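S.K.: Each structure below appears as structure tokens.
Nothing in this text is a laboratory measurement; each read-out follows from the coordinates by a stated rule. Every value quoted in this text rests on a predicted model; they were computed, and no experiment measured them. Cβ atoms are built from the backbone, for glycine too; each structure is taken alone.
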Structure I
Amino acid sequence: MAPPRSVIIIGSGPAGLTAALYTARANLKPLVIEGLEAGGQLMLTTLVENWPGHRDGIMGPDLMTEMRAQAQRFGAEIIQGNVESVDLNHRPFTVKTTDQAYQTRSVIVATGATARLLGLESERSLIGHGVSTCATCDGFFFRGKPIAVIGGGDSAMEEAIFLTKFASSVTVVHRRETLRASKIMQDKAFANPKISFEWNSEVEDIRDAGQGAVTALVLRNNKTGEQKTLEVEGVFVAIGHTPNTSLFKGQLETDANGYVVTHSGTRTNIPGVFAAGDVQDHIYRQAITAAGSGCMAAIDAEKYLEGLPQHLGEVPAHA
């Protein structure tokens, strides 16, 4: 097997590629393993208007292509493929893809989180064309338009309240007759004159994929079976996110919802393993904050490696 690498970065969204850029500039010759969803959630978005430095906005896939090329320019090696297993219990660490095993002295976990979706074919085809999973990313595009928010928890109420700044009306579609959100969030939503509710309702379809734009929701009342059409021009799915942490189960400390727990920046419970982006951030979930934590992880990894003794079995006391 080849000698251990200095750093392997798992994931290629804003966090992973920023970590790659910084570790490459530090001459650590990082290896980035892209994963099945190369480029992360921005590959599913259209215009990104809140990325600093692009006053007219930039298309999500174009931004990720630029970030990828910038990391490569400084020497990051980026390979396609999916990580199938990791061994973080022995040093050097081992990262296995479908067809190869790599050893490394440090790992940056940037595997992101996946927004939970309803599972409709029309939903997938209209992502970025009227269907969104991020109000702060896309709310501006729906100024003066009727929209719907799917969900009943705190995040759904936060999205609905935020979206009233832009939309003409916001209809919360919830499959139960009571919300799961905290009382304070419920009170705020109920008090907002722009927000109305469709109770005991499930989304049967999102129209109109044929037009490439959202025109309406087809709802079914799960108590009566009655169907109705709700005319909206945007749909925000707010039924939660799933952090992509199954690879690290039993090795990295995670919270009750599966997010990697980090300390003092991006350090995990295992010295030499760092986590950045949505895999450890369930609060902000923005491309810019993911990129910022990718920078932090790179600097943390560089400092860790500077203190590593020659014998890889030892862990520096300060790590």
Structure II
Amino acid sequence: MIWLQRIGLAALVLAVLAGVGFLVETTVSDYVGRIILQCGINIILAVGLNLINGTTGQFSIGHAGFMAVGAYGCAITVIAVEDSLAPSLTALPDPIAHGVVLTVGLLVAASLAGLAGVLVGAPSLRLRGDYLAIVTLGFGEIIRLVFNNAESLGGATGYSGGRALGLPVYSNFFTVFAWAALAVVVVTSLTRSAYGRALAQIREDEISAESIGLPTTRLKVIAFVVSSMAAGIAGGLYGHMNGSVRPDDFKFDRSIEVIVMIIVGGLGSISGAVLGAVVITVLLELLREAQQFRLIAYSLLLIATMLLRPEGLLGRRELTIGWMRARLGGGAK
């Protein structure tokens, strides 16, 4: 019965996303639609990074590197699948064919980014302190430089699959926010489970967690891999929203943007990660008109936020129905 309820709820969510996606694509401009898609992609990034930086208490600053691995992996897979299965795909309606091809590409992107997460996290997470931050920083820059010098993948100009029009633009509202919803559900389920409570114990006192027999290294690596996989999926969606994948899209400042999102929203809060992703994405676009003053204004707003609300917009609270009802009830008295 529980599984039937969950399947029904998932079907309802997908139906709502399909309906809202149709309205968005038929009523808003391409520019606004792109900002909405960027919000969804950043939600996946922020929710994933929050699992390792917020819930587990580690500090990764190279998420753009995992995003790049996913972006290139997805793009190469999509082109390969289309070239090899072209006759079969033409028999399907375009939305279904595009969705199937992109899903295959995103699964490959998640797998490659997860593998990279194992290779980076397994050795560095055995140590304490700032080692993870240093290793992930180096990994992000190494990955960017590798792709920047890989002439077979387009080098600095980016990868377009050898097509004059670039990569197929398959990322749409339904696809992006379906994956965003999946990321939120998976991370929420993890943090509310015994596994999530163990991660919180590691964040509060790793020595204490080890003393009660928790396999701290294994738990941290699992969290890091899940976070990396989310970044890989976001990278794949980003590449097929832009129609190309360029190394410059995954610079160090991209990683910093995601960190800012979870700090502004509230470290350890999944709702805060979602809220922070939307706020920062929209804020950066609103400040785009300021041109040379954009980064100055952005920095001042962040400083003001940290001074006035150092715990973030939500702290570690979650925007549950019960919490909102309590707040509204308290405000009414």
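S.K.: From which structure (I, II) was distance in nm of label points 7 Å out along Cα→Cβ at positions 145 and 249 calculated, if the value obtained is 2.3? Spell out each step's value before the answer.
M.R.: Numbers: I: 3.9; II: 2.3.
Source structure: II.
S.K.: A value of -7000 was computed for helix-only ellipticity at 222 nm (-39500 (n - 2.57) for each DSSP H run of 4 or more, over all residues; to 500); which of I, II is the source structure? It would help to have the intermediate numbers written out before the result.
M.R.: On the way: I: -7000; II: -25000.
So the calculation was done on I.
S.K.: Supply the structure label, taken from I, II, corresponding to mean projected area of the Cα convex hull in nm² with the calculated value 20.6. Provide the component values of the computation, followed by the final result.
M.R.: Numbers: I: 17.9; II: 20.6.
Traced to structure II.
S.K.: If FRET efficiency 1/(1 + (r/R0)^6) of positions 25 and 305 (r between Cβ atoms, R0 = 30 Å, to 0.05) is calculated from each of I, II, which structure is the one that comes out at 0.35? Numbers along the way, then the final one.
M.R.: On the way: I: 1.00; II: 0.35.
Here the read-out was taken from II.
S.K.: Work out which structure the value 1.6 belongs to, where distance in nm of label points 7 Å out along Cα→Cβ at positions 177 and 265 was derived from one of I, II. Don't skip to the end; give the middle numbers.
M.R.: Details: I: 5.4; II: 1.6.
Only structure II yields this read-out.
S.K.: Taking relative contact order in percent (Cα under 8 Å, 6 or more apart) for each of I, II, which is largest? Please list the in-between numbers first.
M.R.: Numbers: I: 20; II: 31.
When relative contact order in percent (Cα under 8 Å, 6 or more apart) is calculated for I, II, structure II comes out on top.
S.K.: Tell me which structure, out of I, II, gives 14.6 once mean count of other Cβ atoms within 10 Å over residues 97-104 is calculated.
M.R.: On the way: I: 14.6; II: 18.6.
Value 14.6 for mean count of other Cβ atoms within 10 Å over residues 97-104 corresponds to I out of I, II.
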